[in-house]
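Take a look at the structures listed below.
No lab work stands behind these numbers, since they all come straight from the coordinates. Note that the structure is a prediction, hence the values are computed from the model and not measured. Cβ atoms are built from the backbone, for glycine too; each structure is taken alone.
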Structure P
Amino acid sequence: MDEAPGTPQGPQSQGPHGAPELPVCYRHPDRETGIRCARCERPICPQCMVDAAVGFQCPQCVSSGSGTGHSPAANRPRTLAGGTITADPRLLTKLLIGVNLAVFLVQLSVGDRFTERFELFGRAASYWQHGEIVGVAQGEWYRLLTAMFLHDPQSYFHILFNMLSLWWVGAPLEAALGRARYLALYFTAGLAGSALTYLVVAPNQPSLGASGAIYGLFGATAVLMRRLNYDMRPVLALLAVNLIITFSPGFHISWQAHVGGLVGGVVVGYAMVHAPRERRTLVQYGTCAVVLAAVIVMTLVRTAQLT
């Protein structure tokens, strides 16, 4: 049971050999600690320690205001990339999976007309719009984004594999980066994949799927694991297998989206985990802006070629 703030502490309990036992962290009962919150005096482990003007405070005291004159957000615990630690660190990944599944159900319900309206292709005649020329080159730039949430309605494997990959890779990455940075990474990498696809493939060849964004998460995960000195072999092996599948002729996969997303994810991921603390936000979001500028340039170049 948590002790009330300010409650005097009784004698320390003793272990089986008479040695005094350390108290346990009030947020992690399996961790012994000799540090107490400078405000409420509850035991806290190193993970829960937040620097204060004097000593350390626990996250609960920091979130409610420390009485030092600083805003609670100023001392709030942060992720490795500087993001805010939240109660559900995987919420956005769950929402992204939910949106993809919801859109897939709409595709199945409405049919090919809906898919053609939002999938990515450069310039082609629309069967559903009586031969009207449509596509990104015709000013429908939203297709670069909407295609990221579409999947082949003829293949349940397509969306199943993508959503499993999104959960396996995205959920831990969201927890490590924080929500805002994770979302910036996801959409920047996805748009990079869409832009490279638009630039390279035939203008009437459709493309769709969340793979570009997910490959961006793969790339950022590799950068993060390298930064933490983790064993790189599992993620590199998984990435190698996916790239082999990507370039295998029998699968009819858009390698352009995968490669574009992977490169975008590595670039943005590197900025997220290696940015210097004093200029962290500027470097992180500035890098996202640079990648998005490259997306715009590729889009303008291809549009000029097709019009």
Structure Q
Amino acid sequence: MTPKIKQPVLEKGDVTPWIERPVPGVAPRDYPQGPMSLHTEPTLECPECHSVVTRTAMAFNAYVCPQCDEHLRMKARDRLNWFFDQVECELGQEFTPKDPLGFVDSQPYPERLAKAQKQTNETEALLVMQGLVGAIPMVACAFEFDFMGGSMGSVVGDRFVLAAETAINLQQPLICFAASGGARMQEGMISLMQMARTAAATERLKQARLPYIVVLTHPVYGGVTASLAMLGDIHLAEPKAMVGFAGKRVIEQTVREVLQEPFQRAEFLLEHGVIDQIVHRHALKDTIQRLVAKLMNLP
């Protein structure tokens, strides 16, 4: 038996079928301060392929673009926490920057320091930690490039020397992740003295027969290249890292020649024997662990 279809009841005077009647909409809500923004997860844009990836996904991938494999800049603290399987302690936080020259350019040096500290949540451009990579204890330091371009002042020198002395006292290797624009001009001759201090510290490591491995990240220039970044027993580099003493424009003005772009890239330096190996960031931990085990005759 076919069921009867119930006909819609029309109001008095309404002759429009129900299926043709307009559907009532939702009245817009009146926001006193404008429409409310949606809280979404922060994202990063790859500078190479321009793909947009969430910060969480980038952090899990060690800040390597999952689309094009471009190596993005990694903060020093994130890098050391990623490198160590277990962090035992952080060294050198007792060293804080001062203003020995009363230096003022477009703004006083203390104001630049305060701005950099607020921007990075770090007290200086070099972080030092001691911990375990696998089963091997190591001391490692990393430059924070966002802190005044990773420039090397007196505190950077103090922390690097402390890292080398700690490695010697504990008989552990020292790993340095370099990323810097060079010496810090706001400290004048004091910053240039750090080149000699860090070079002397690396020599003490060599006399103690302890490995000193340098990882060149993007970019490394100036006094850091001329000292601690090029005095390692082994020099590794991340893909496409720019490494040099002076910038391309300064060199061209000096030699009065137009230079090709890749002459300071890690790939060019590898071809000419300046560095030993280019290592993908995902393989850095295993590579360093194997090198240290080989150099120190560990199982």
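A value of 0.85 was derived for FRET efficiency 1/(1 + (r/R0)^6) of positions 248 and 280 (r between Cβ atoms, R0 = 35 Å, to 0.05); which structure in P, Q was it taken from?
Q
If relative contact order in percent (Cα under 8 Å, 6 or more apart) computes to 12, which of P, Q did it come from?
Here the read-out was taken from Q.
Given 5.8 as the derived value for distance in nm of label points 7 Å out along Cα→Cβ at positions 24 and 48, which of the supplied structures P, Q does it correspond to?
Structure Q accounts for this read-out.
As an exercise: mean count of other Cβ atoms within 10 Å over residues 120-127, calculated from one structure in P, Q, equals 22.0. Which structure is it?
Clearly, the read-out refers to Q.
If helix-only ellipticity at 222 nm (-39500 (n - 2.57) for each DSSP H run of 4 or more, over all residues; to 500) computes to -16000, which of P, Q did it come from?
P
Comparing Cα Rg over 2.2 N^0.38 Å across P, Q, which is largest?
Q
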